Structure 1
Amino acid sequence: MNYIVFDLEWNQAGDKYNKDYGLPFEIIEIGAVKLNRWFKVVDKFEVVIKPQIYHYIHFMTNKIVHLSAKELENGKPFTQAMQDFLNWCGNDYIFCIFGTSDITELQRNMMYYGMDMLSNGPLKYYDVQKLFSLAYEDGKIRRSLEYAVDYLNIDKTLPFHRAYDDAYYTARVFKKVNRFRPRIKRYFSYDVYITPPSKEDEIYANFKTYSKYISREFPDKNAAIDDEEVTSTRCYLCGKEAPVHINWFSVNGKHYYSMAFCKKHGYLKGKIRLKKTDYDTVYVVKTLKLVPKEIALEIAEKQEKIRQQRLEKRRARKERS
């Protein structure tokens, strides 16, 4: 299996009146590096894409990317460039990107032009930005690509903010992270531009320190929260249902938290994130993570604080009426 480390540059509308909501970001360049299983560079790919939607280059895009009008005019149509890219990728590979947005926008552009999708559900890939944080920091903070390059003392022989150059640096970071922590590859990610089409296709992924569940689509938030699987709190280490100590409660209508207790492994913090699709349906990303008792107490305090705030709002409304 090969690793396809790629980066995109894209353009957007200059104002909301010229924005195509079916394609808010139009890809204008793809750059990639192919690594073999030993993280050795075996090939490279780069292509400039002729704009079809946003012919005027947004000032921020022009400031960062430095693609000339002539280069863009001589670029390939997106569908041809994308097919060339997929042919170059081959048959046995996994994508690697720095961050989370490039695969989503790649698939959004493919969908816009009526191309076959990369998969019929969530797409597994490696987020090198996340892996860098897991290897060298706290796993939560997200650094820029240039920060990671400097931190790892990688020679800066190319400029940043061109697709191939950034893909090259991402590949160098990916290689160093894996050499430093060989088991880091267990922490793969999923892009959910295409959601699980059915209950049978839902994603259940267990990692060393947490589990992740990605649901199928639901018509609305209430239908999602009413689903038994969405609100279940099975321990990801032993597979047994952990009784809930703090019921699921919402912080902002999009994020829900709970606290369960597994007799064998301890406190489990649950987090549900409700996400909207482009078609106004919703799906759920749920994580369960073992935490110390102190964190469980913090969750209980957060729930009580929210409860008090809501009581005060209700009292204030009654007084006004």
Structure 2
Amino acid sequence: MKKTALITGIIGQDGPYLAKMLLEKDYKVYGLIRRYTNPNFSNLDYLGIADKIEYVSGDMTDENSLTNIIKNVNPNEVYNLAAQSFVGASWDQAKLTTEINALGVLYLLNAIKNFTPNAKFYQASTSEMFGNSHKAGIQTEETPFHPRSPYAIAKLYAYWMTINFKESYGMFCANGILFNHESPIRGIEFVTRKITDGVARIKLGLANEIRLGNLDSKRDWGFAGDYVEAMWLMLQQEKPDNYIVSTGETHSIRDFLDIAFKHAGINDWKKYVKLDPRFKRPAELFTLQGKSDKARKKLGWKPKVKFEELVKMMMDADMERLIKK
């Protein structure tokens, strides 16, 4: 009998990559889409799987809709990838971010506890919860949290709620503390995709500048297609646990710009990049670097795509998109 998985956030970045992998493993995949909207299936179309998923209508802020979905789908595995995921926007939409990223997880966990208590639950946690704790060195599962945005604070609530349901009710609940991960279907509002799309436009004569915030921020960037494998592996273990998923390497925005522009055949990017204070956060987060030894040892997981390959992959995809227009 086929395993059944419910994925929230199915039309984002990670949802399509996870769905593709699960379909290849012969899962029946359900994807949560919000009511009263015209969902954009372009990311699923990009991976060629939009017509292979069964969609269910609901909303992370509506507890009744989540309860009905869990009752009707009766999933073996639930992957909660839904979120207001743009950190910058969380300052302007703190209440909405909290309702989706924090309370939505509580609603989902309650529904699972009451109707499918044997289902395995994966919560998409984030390295943003660590904030500027890099002062203590590279982040591990034991590093203290110091969230620096409404997004990170809401995610930290969900992280601890996931642990509490595991410990209080004996449920299989795992947190994946994922560091930054990108892909050709990353949202255009994120700095990495903003850069690759912008460089492609400059190369094709469609733009003459990219406006960015802090160029010295450093992140531990990996490929989303690699990271969804770690999500699945977490739910295949005998016991639930929390794992950091990262490459262990950091690169700055300047490094990203160097590779993207050079791949487009432009050696000097400085005349094309303009600093814009609008894109600086109220509480700036400078460096994130994760130690994923636990995931590598216990899950047998490791990242496959290197940083330079990732940037070039995203550049090629954006060039191809714009040429086709």
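A value of 4.0 for distance in nm of label points 7 Å out along Cα→Cβ at positions 24 and 296, calculated from one of 1, 2, originates in structure 1. When relative contact order in percent (Cα under 8 Å, 6 or more apart) is calculated for each of structures 1, 2, structure 2 comes out greatest. If Rg and Dmax of the Cα atoms in Å computes to 22.4, 72, which of 1, 2 did it come from? Among 1, 2, the structure yielding 22.4, 72 for Rg and Dmax of the Cα atoms in Å is 1.
Bear in mind these aren't lab numbers, they're just calculated from the coordinates by the rules spelled out. Note that the structure is predicted; figures quoted are calculated from it, not measured. Cβ atoms are built from the backbone, for glycine too; each structure is taken alone.
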